[in-house]
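Following are the structures in question.
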Structure I
Amino acid sequence: MVEEALAGPNLNLPAASPTPRRLVVVVVDGVSLGIMSFAFGVFDAAVYYGALPELEVRIVSGEPEAAIRGAGLVCNVPYDLSAIRKADLVIVPYWRDPAEHPPEPLLESLRGAHAAGARVAGLCSGVFVLAAAGLLDERPATTHWALAGVLAQMYPKISVRASILYIDDGDILTAGGGAAGMDLGLHLIRASHGAVVANRLARSIVVAPHRPGGQSQYIESPVPELNQDDPVGETMSWALGQLDQILPIDLMARRAQMSRRNFDRRFRELTGTAPATWLTHQRVLRAQRLLESTRLSVEGVARSCGFSSAAALRPHFRRHVGVAPATYRDTFGARS
């Protein structure tokens, strides 16, 4: 009876793949317990609930004397880099500073594991370790949206896709911040054991088996700082206060006392985009803020942002944010 009580709940899951799987999670000094839970919590739950009974999980020290820390606890790491050589999947969930070069023994171990056939995954800032190892060259990759620009600047050979929650590029996988690691874990279980297993596991740990949209809905877009001494900058600032109105680009050019051609050219120099594209993006950003902070209907939000209707807002919102306005409000909206 005691053994039955200690066993995980029986979810009547289909039998897992008979092939043994070895998962290695690489720790560097200072990683938090919370980050580690995102890194392998889904797999640990899969073992507990009987979905992956043959999975072997090992926590490996990626540098000397690495420890996991959090809530006053300090947990030493039991395995060294030699464990990576036998792994089927290696996950690097964290790196403390993109500007700091990771230890060469860790990079060599990752290259060796990958060459031996292991799949290698980087989560959040851990993607920088894969990049430093050269594993992401000429590949698509994502990371936490706040780090995407740094990744693209430091490693121009990588095709950085900041708006995506995770990318499965076969033998190399990357994911954005935090819970995106859980999204990737469920994806891997879905790919190897089917949707039934992944969906039941997701229900058991009370998470969505698949989140709509990508990281775009989480990216913070501050109000741009505009040079009021520049006629185009001053006009852009004026336009931000008129987003509920129809704003023809010709009208903006006249306000700046410029020809339309010169206005378009100067606008692209300042922003890198066309005036109409910028204006639509600012309308969508305002719609996001109104959906978060007010109880206006989606129709009311649309009209307050210069769109003729909710139907007119929806495709632009989906393109910029990744989800429909109503879905965004359900996630981020104000509660009564």
Structure II
Amino acid sequence: MSTVRVGVIGVGALGQHHARVYATMPGVELVGVVDTRPGRAEEIARPLSTKAYADYRDLIGRVDAVSIATPTVLHAEIGEQFLEQGVNVLVEKPISHSLEAADRLILAAWKSGRTLQVGHSERFNPAVKALREIVHRPRFFETHRMGLFAPRSLDIDVVLDLMIHDLDIISLLVGSPVAQINAVGIAILTKRIDIANARIQFADGCVANVTASRVSMEKIRKLRLFQLAEYISLDYTRQDVAVFSLGSPGPSGTPQVVSRRLTPPRQEPLEEELRAFLKATRGEGPVECTGEEGRRALELALRILVQAEAAQALEFDRH
């Protein structure tokens, strides 16, 4: 297809940016945006010179591909319908709210032969791309993903909302099954867990200590790891990587620490994600985050969530 007709379903805090990026891409026609809130679709559609819809079913038959950025519980229900109609689907992370629903999406994509991509946008951060080229057999991870409270994604907890980004990246870099999980979490401003920490041990011996919060005083997006003779620090926001390694011994015979910084050209991860999705729909490239990979991140997140909720319930019982 020379021009890909796309639609965006759900134009809230994240979906509006899907619409913005699509509207500027060559070879793409933004057919319309959908939102159930009165006036929201019109608000987003007007400056982008596209149409507004209140019902996502109005896009069926008019589009070749859609981005789904609705509440998580609706991902599978909506995505299945479009895949069954031969429409390619990009579904925002997490792939769904349950493994059963994720499996339905994956099966629908397989039956239709269409593209199903999951929106783990940090994969497209240029710093992550640079990191993936230099990581080999990591032994330990420490991640912090902290943010100011915002009234968005409150249908899910912080594990599925924020931590899942780092879980996906760590799983990519380790490539080993999870052997053990210990997790804690607590609800502060919502009825769901707002701060969580997990310690994950992989079968190959690698350990990851992962923290996420959506009620912090500042925004932090950092990942640190070490591997043999090397310590690496990644800043998702700055989009750079600092590498510290052992050099040749100095005059005293003490090994010298050599540092270098990787600063790839800055890019908007969402734009790169949508480009990859459109390439996959045209058959010009692979699916960069498949439904199966999205399910893997979801499964790990749900395992962490079960433990965090149990720890929180135990603490409440004690009081």
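Key figures
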item: Origin of the derived value 24.9 (mean count of other Cβ atoms within 10 Å over residues 114-121; candidates I, II); result: II
item: Structures I, II, by Rg/Rh (Cα atoms, Kirkwood Rh): label with the highest value; result: I
item: Relative contact order in percent (Cα under 8 Å, 6 or more apart) from the coordinates reads 17; which among I, II; result: II
item: Comparison of I, II by FRET efficiency 1/(1 + (r/R0)^6) of positions 26 and 178 (r between Cβ atoms, R0 = 30 Å, to 0.05) - largest value held by; result: I
item: Structure responsible for -10000, with helix-only ellipticity at 222 nm (-39500 (n - 2.57) for each DSSP H run of 4 or more, over all residues; to 500) calculated and labels I, II on offer; result: II
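Coordinate-derived values only; no laboratory data. A quick note: this is a predicted structure, and the numbers were derived from the prediction, not measured. Cβ atoms are built from the backbone, for glycine too; each structure is taken alone.
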